[in-house]
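What follows is a set of structures for review.
A short reminder: the numbers here are calculations on the coordinates, not readings from a lab. Values in this document were obtained by computation on a predicted structure and should not be read as measured data. Cβ atoms are built from the backbone, for glycine too; each structure is taken alone.
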Structure P
Amino acid sequence: MINKYPDSVFISAKTGEGIDKLYSKIEDFLQRSKKCIDLEIPFEMQKLMSFLQNNAEIIESKYNKTTNSHALKLKISRQLLDGIKKQIEDFNLLKFINNSNTYIK
């Protein structure tokens, strides 16, 4: 059976033998589904910062006074990454548009 399903984990229902190997396989899978990235989060996006604190592993966090933002190194689920990047891009675009409008008047 191991030849047919090489990634399988066999567990004894009677003794529980193999359960540690199952936990190890699950942990490996979860680690592969995460990506380590650097993000710069504008200070005004506090809800996003809170979300990241609850849903990502923050490895490093520094506040940048010059850009008024948080520079983060974090490990996060690949499924969440695109949505987070889009939120930051949309925020920066709106900020740029609003700043440009003050010069056009």
Structure Q
Amino acid sequence: MTDDQASEDPAALAAAELAQAKQRLLTEPPHYVIANHAMGLFEFGALHLTATPPNLEAAVLGIDAMACIVEGMEGRLGPDEETLHAALEQIRLAFVQVKASLG
């Protein structure tokens, strides 16, 4: 297969992108990767809190998963740890506010 054929093959493109993503994960400081995952859970919770209607069950699952990372790995999350704790408190407060607004 030539380079031109490989660049047009969706499977080959996907494999190349996956290889690049794996390489980036290997070169990033681990605490950045974990912080990124925690913030993904924050976004998951926020998405479900702002849905119409809010899905509290899904939101709390994301929030609790974020808490497992942030609180369970305390002292090991690098320079973003304070930001992660603040984000966790923010999403918890948002959950309480949304739940209260639903009655």
Structure R
Amino acid sequence: MKQDELVNKAEELYKLLKDKYDVLYDDRDASPGFKFKDADLIGIPLKIILGKKMKEGKIEIKLRYEKNSEEVDITEGFDELLKIIEKKLNEYDPKIYVKSIDKE
């Protein structure tokens, strides 16, 4: 997937989510690791990652305290992704994040 296609998909998703959620669309010219670190520092509970997997039509989604991301196919649209976002945010418990830090 070309960079401009990736940006267009990210902007489409941002517009879809911004009316229902507080969304941070991080389009800075920085490495993914730098952006992930900043998201953790400001307490973003859920990351939606549009990256290399977009070549396969997939987006990664991950709660802050989860070790592994979940891949969501978006080739047929964002409906499944929206259901997963809703489910994950309803399950999110900031206390779990604090407990996972205490174990490190």
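Summary of values
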read-out: Among P, Q, R, which structure scores highest (criterion: FRET efficiency 1/(1 + (r/R0)^6) of positions 23 and 39 (r between Cβ atoms, R0 = 25 Å, to 0.05)); value: R
read-out: Structure (P, Q, R) behind the derived value 40, 29, 25 of Cα extents along the principal axes in Å; value: R
read-out: Distance in nm of label points 7 Å out along Cα→Cβ at positions 71 and 95 - structure with the largest value, from P, Q, R; value: R
read-out: Which entry (P, Q, R) yields the derived value 0.85 for FRET efficiency 1/(1 + (r/R0)^6) of positions 15 and 47 (r between Cβ atoms, R0 = 25 Å, to 0.05); value: R
read-out: Origin of the derived value -16500 (helix-only ellipticity at 222 nm (-39500 (n - 2.57) for each DSSP H run of 4 or more, over all residues; to 500); candidates P, Q, R); value: P
